[in-house]
Structure P
Amino acid sequence: MSCELCIQDGGTVIFRNDFLRVVLVEDADYPGFCRVICNTHLAEMTDLPIVQRSAMMMTVCKVEQAVRDVMHPDKINLASLGNMTPHLHWHIIPRYAKDKHFPQPIWGVAQRVASRVVPADWRDTLISTLRERLELPPC
């Protein structure tokens, strides 16, 4: 079985080091949706040594804070499912009370047509904020 996260980046790469990468997911319904993806094919957090677990969660928290500061969501959803793609990764998803699925998960049945408009420059602002906070030059 081939793993899509071993074969491709999983989004637009914002940050990458030897251990993990942070990508921006191209999802018109969920602007600001990011993933933190382990570069090594592992299925679970407990497959990582404790130092790497801590590093991954610190990265997830930095991404969450950057998304909150730039996108101003009503809520952030964090998810590490891996049922369809058993490759360790975290979803950081900005949620709004009037988004397409709220209060359901984004993978559930749509509740409405989304009505939130995000600023035109959100993408560039989020990318630069993430790069600054993750203290890496552009990939």
Structure Q
Amino acid sequence: MYSVEHLSHTADIRLRLKADSREELFRAGFEAMMQIIKPEACRKPCPCLLSETLSVRSVDDTALLIDFLSDVLTLCHEHKAVFCELVFQELNPGHLQASVGGRPANGFEEDIKAVTYHEANVRQNENGQWETLLIFDI
């Protein structure tokens, strides 16, 4: 005989994002991810020692947001850094170009493994706000 007990296990961080514009929605995702990785790191002015430019093409706004955040997450891991500054040069359906600025981080508070497509659906709601769910695999 055996038994199975389902235990609570937190494997994800799930967020609902809402914003007045596409750009604000993408910025909200970016800032939320940095806050998870290293809380408080971006509260003070950034002496940005690192600067990277990203160019991302995707089939729609949902894939664009996930791909963009995934690219930023890769930069965080490659440079062992947190990125606090974000400037969009271009942000259209299916394409963005942005610059991010950051600084080395002495470890991460939470190690995000991936930004998932699960439940993500960037759209404008009936009030004209942009919204989506975001799930970070930790």
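What follows draws every value from the coordinates through simple rules; no lab data is involved. Because the structure is a prediction, the values reported are computed rather than measured. Cβ atoms are built from the backbone, for glycine too; each structure is taken alone.
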For 33 (relative contact order in percent (Cα under 8 Å, 6 or more apart), calculated) the corresponding structure among P, Q: Q
When Kirkwood radius over Cα pairs in Å, for residues 12-91 alone is computed for each of P, Q, the largest belongs to: Q
Value 13.4, calculated as mean count of other Cβ atoms within 10 Å over residues 76-83, assigned to which of P, Q: P
